[in-house]
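Alright, structures below, take your time with them.
Coordinate-derived values only; no laboratory data. In this text the structure is predicted, and so the values were computed from the model without any measurement. Cβ atoms are built from the backbone, for glycine too; each structure is taken alone.
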Structure 1
Amino acid sequence: MFRKGNKIYSILRGKCPRCHQGDFFKYPFSIHPMKVNKLQKKCSYCDLKYMIEPAFYFGALYVSYAITVAVCIITFIISKLLIGLPILTSFVIVFIALILFVPINLRLSRILWINMFVSYEE
C-alpha cells in the first residue's frame, strides 16, 4: 500500500509525484516559518517542474481549507463530546490544534494538490 507507484507514497514521503524518487520540498520537515513550505524548482531525477504554471498552488488553498475544517470538527468532537469539556475550553483546544497543525497543513495541501494533476510514471 505504501510503495512506489501509489500516490500515498508520494504524499507521505514528500516525493516527486511522477517518479517518487526526487524530493518535493527543499528542506526536511521543520517548523521554521521560512523553510516549511519551500519547494524544489524541479525534480532531481525526472526533471518535472513543480511550478506547473504561474499561481498553480492557489488551488492548494481549497485543499488547505478542507483539511482545516476536518481538523476543527475532529478536535471539537473529541474535546466536547468524548471528553466532555466546556464549550469555551473546546474552542480554545480547537484553536491550539489549528496553530500546531499549520506547518503540516501547508505541506500536505501542496503535495496533495500536485498529486491530483501529475501521475506516476516508471
Structure 2
Amino acid sequence: MLKKGLKINSILTGSCPKCQNESMYSDKNMLHLTKVLKMNDNCSHCGLKYQIEPSFFYGAMYVSYGLNVAVGIAAFIVSFVFFKTTIEQSFLAIIITLVVLFPFVLRLSRNIYINMFISYDPKAGKK
C-alpha cells in the first residue's frame, strides 16, 4: 500500500529510514508498553546506526509535543462540537484520548524525528 522510498512509508511502518527493509524496533507491537521504545542498534541490511549521537532522540520530545497538541485539539473538537459534550467532558475526552494513543505517539514522534535527518537511499542494503 505504501510505496517504498517515501518518507511516509518509513514513518508509518517504523522501518529503517535509509533502506526501509526492516523495523527499527526490536518489538513491532507497540502495545507491549515495556518495550515500546526498545530499538535495534543498527539496521541489519544497510548498517545505519539509529542512535546517531548520544541522546539523539531527546529531540523527538518536541515532535511528540506537537503531535499531542494536535491529538488533543482533535479530541476536543470531536467531543465538544460533534458530540455536544460539556467542557469538563471534553477535557476528559482529551485525557482519555492521549492516554490511549500514548504508545502510538511515542513511536510516531521518533519515526518522524529520525526521518528529518536520514533520507532514503535505494542503493543502501543491496549487496
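Please compute relative contact order in percent (Cα under 8 Å, 6 or more apart) for structures 1, 2 and give me the label with the greatest value. Please list the in-between numbers first.
On the way: 1: 31; 2: 36.
Across 1, 2, relative contact order in percent (Cα under 8 Å, 6 or more apart) peaks for 2.
Which of 1, 2 yields 2.4 for distance in nm of label points 7 Å out along Cα→Cβ at positions 31 and 95, as computed? Walk me through the intermediate numbers first.
Working: 1: 1.8; 2: 2.4.
Source structure: 2.
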